[in-house]
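Colleague: Alright, structures below, take your time with them.
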Structure I
Amino acid sequence: MTVRLGLRANLAQFSLLVAVNALVGGVLGQERTVLPLLAGPVFGLTGYTVLLTYVLAFGLTKAAANYLAGTLSDRYGRKPVLLAGWLIAVPAPALLALAPAWGWIVAANVLLGLSQGLTWSTTVIMKIDLAGPRRRGLAMGLNEAAGYGALAITAAATGYLAARHGLRPAPFLLGAAYVALGLGLTAVFVRETRDHARFESRGHAAGGELSGWAVFARTSVRDRALSAASQAGMVNNLNDGLAMGLFPILFVTAGLSVAGAGVLAALYPAVWGAGQLVTGPTSDRWGRKHLITAGMLVQAAALGLTAVASGFATWAVAMVLLGAGTAMVYPTLLAVVGDVAHPAWRARAVGVYRLWRDSGFAVGAVVSGLAADLWGVRAAVAVVAALTAASGIAVAIRMPETHPA
């Protein structure tokens with residue numbers, strides 16, 4: 001088979017991978033609205049830190065799986081890792097729908113974290129392989145838009161199902177359907193893309209022979225662009241972990257209906273998902289650094305507004321701003337990794353970056369849970385807003401431009 005780089009040359013396979021990642025996002029969206037609302041009425045949980053154990057479990061396992069996805073996809077190929085991720089997800093919807101105790105919910109999120117890390121990371125790596133260097137921002141925008149757009153649609157749909165049919169089991173039937181479809185598409189139609197990375201590496205200078213530890217150190221600390229991207233990714237997902245665990249509770253306890261809370265829970269990832277269709281290609285034209293810095297500061301402002309606001313309309317504005325800021329950041333950080341990393345170790349660099357980024361879920365669970373227990377939910381949101389602003393300033397100081405206009 002002749003290997004060619006570029007979106008046009010690989011349109012069919014690239015489009016299939018966009019659809020697969022939409023299903024990956026949908027699997028995560030099945031619990032976005034409903035799960036925090038189960039904690040008190042169904043399982044009798046009272047402390048926010050205990051409630052957020054499911055986010056902690058999800059974040060830790062997803063972070064570890066991201067790292068493994070990069071290493072394993074270099075060693076064994078991309079498709080086997082993607083297929084393994086779907087297989088791990090098979091029991092999760094049933095566990096969420098039928099769990100008799102909160103520990104089962106945590107166990108389901110361990111499986112979801114492993115699955116999401118392997119599947120989402122691998123679709124990112126495969127799209128970077130196919131796209132080549134020129135349209136990497138667009139490729140990441142399409143990938144992340146599909147995943148988070150499906151997450152948003154599913155969050156809204158599960159809120160509607162929960163309002164009509166109860167918190168369980170109806171909302172989790174969507175997740176089961178997504179897993180079945182994703183597994184089938186991957187097994188039958190997805191093709192291996194590792195040869196595309198090997199083809200691209202022939203045009204690069206020496207520097208492709210790095211050990212796993214060397215890639216980890218370069219991505220985490222030594223390279224200014226990669227390390228700045230890693231910390232920004234961690235803080236981005238720190239505030240997303242807050243959104244997963246506490247936003248539905250904040251909205252419902254303030255008097256909104258479950259369906260209204262579902263709309264707000266969906267609005268943020270919907271703007272995030274759709275916005276990446278614009279911000280990804282924009283970073284190809286204007287560069288990466290300033291888009292990331294501005295996006296982190298917009299997120300901080302949105303979280304600050306969420307902390308002080310009351311009422312559906314104001315919170316809707318805050319969710320739109322939070323989604324817009326995240327859209328500016330999310331695909332652009334991935335594009336930075338693609339810009340800097342050599343094709344021979346790029347998959348491992350993506351894995352390390354996503355290790356740090358998704359550990360933000362775990363950090364967010366601990367920080368926001370403790371802050372909420374000590375000072376209340378609104379104070380927890382304000383703490384995370386301050387951390388997000390500090391991260392944006394760090395990017396402005398440390399990160400060089402990796403894709404100048």
Structure II
Amino acid sequence: MIHSKLPHVGTTIFTTMSQLATQVGAINLSQGFPDFDGPDALREAVGRHVMAGHNQYAPMTGLPALREQVAAKVARLYGRQAKADTEITITPGATQAIFCAIQALVSPGDEVIVFDPCYDSYEPSVQLAGGRCVHLPLSLPDFAIDWQRLQDALTPRTRLIILNSPHNPSGALLERADLERLASLLRGREDIYLLSDEVYEHLVFDGREHASLLRHDELYARALVVSSFGKTYHVTGWKTGYVVAPPALTAELRKVHQYVSFTGVTPLQWALADYMAAYPQHVDELPDFYQAKRDLFCGLLAESRLRFTPTPSTYFQLADYSAIRPDLDDVAMSQWLTREHGVACIPVSVFYQTPPADLRLVRFCFAKREETLRQAAEKLCAV
């Protein structure tokens with residue numbers, strides 16, 4: 001008999017719903033990836049670097065040119081003068097970055113605070129490190145942190161708090177005032193670290209600001225900040241991300257990273273470095289690009305029986321289906337919409353340890369071509 005280290009983990013809901021969508025021929029608005037390609041110049045650069053012979057290992061910490069471009073972006077957008085050599089690490093995807101950060105910081109018996117609903121990779125990573133997740137529900141309907149509940153949850157065993165803003169699945173955003181409150185709460189507890197999942201950092205709408213931990217000196221001193229080139233440049237299959245952290249934390253992260261994958265894919269790193277240098281405006285244009293998709297999708301759904309508030313960030317839109325099938329839980333509803341109405345989505349309850357009993361929310365991905373969104377909305381309006 002195999003003694004499983006993750007006995008309660010099966011196939012992720014993202015794989016399950018994408019497979020079901022393929023099986024029944026549904027429009028896939030479940031898994032979070034675009035149905036359009038990244039910029040031509042970026043994709044062309046990959047072939048150029050492959051043919052130029054950039055096909056051997058990059059440095060363990062990431063290609064220097066790409067780390068320099070990340071440093072330049074971080075300085076321009078957040079005012080953080082992060083050193084490319086000692087504070088920036090390129091990883092094969094943000095999920096691996098999160099895994100390595102958790103393995104570097106969490107020891108057996110440690111507690112890690114997560115906020116539900118939360119991304120599904122956090123808890124297995126903590127369990128593999130021998131730690132235990134403490135799940136704190138975000139306050140509905142705005143998915144805000146309950147600060148008193150967080151304060152009460154801090155114990156001598158608390159080692160890490162995982163933050164996610166812009167938040168998947170809700171799109172909720174931390175504000176600068178939230179960062180100040182967190183800093184105040186953690187003063188005197190130098191043994192507590194922060195892992196900030198900011199992969200949707202550039203997908204913030206309606207003129208709002210992304211309150212990155214990179215903007216906050218006091219919090220950054222204890223933080224690892226994770227982001228994703230895949231989300232930013234519409235190339236999720238490239239599985240390339242990065243971590244920005246103070247030198248001491250970066251050193252610990254790299255100890256783990258070098259034995260998980262050692263390095264990322266070399267020609268992809270060269271291509272990203274070239275594109276970031278030539279098109280720094282790409283990240284500035286992303287909010288309007290995705291806000292237009294959000295507004296189109298939400299406008300088309302206005303005639304449906306789904307109820308929603310347009311998301312302030314990410315490329316996910318939550319919708320309440322209570323007026324359609326209140327008798328179904330959200331897992332059954334997601335399957336029903338996929339099988340019977342040809343649109344795949346994600347049930348929000350899977351992001352919880354203990355979901356609210358009356359939760360009737362599903363998540364749609366609108367990182368799609370206009371034609372896809374129109375076809376999906378037509379089907380949803382007919383439900």
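Colleague: For distance in nm of label points 7 Å out along Cα→Cβ at positions 136 and 160, which structure out of I, II has the highest calculated value?
Modeller: Result for distance in nm of label points 7 Å out along Cα→Cβ at positions 136 and 160 over I, II: largest is I.
Colleague: With mean count of other Cβ atoms within 10 Å over residues 240-247 computed per structure, which member of I, II shows the largest figure?
Modeller: The structure with the largest value is I.
Colleague: If you don't mind, there's one more thing I want to ask. Assign the value 0.9, calculated as distance in nm of label points 7 Å out along Cα→Cβ at positions 128 and 256, to the correct structure from I, II.
Modeller: Working through the options, I get structure II.
Colleague: Quick one: helix-only ellipticity at 222 nm (-39500 (n - 2.57) for each DSSP H run of 4 or more, over all residues; to 500) came out at -12500 when computed from one of I, II, so which one is it?
Modeller: Only one of I, II returns -12500 for helix-only ellipticity at 222 nm (-39500 (n - 2.57) for each DSSP H run of 4 or more, over all residues; to 500), namely II.
Colleague: Please compute FRET efficiency 1/(1 + (r/R0)^6) of positions 120 and 200 (r between Cβ atoms, R0 = 25 Å, to 0.05) for structures I, II and give me the label with the greatest value.
Modeller: II
Colleague: With percent of Cα pairs over 34 Å apart computed per structure, which member of I, II shows the largest figure?
Modeller: II
FYI, it's all coordinate maths here, none of it is from the lab. This structure is a prediction, so every number in the text was calculated from the model and none was measured. Cβ atoms are built from the backbone, for glycine too; each structure is taken alone.
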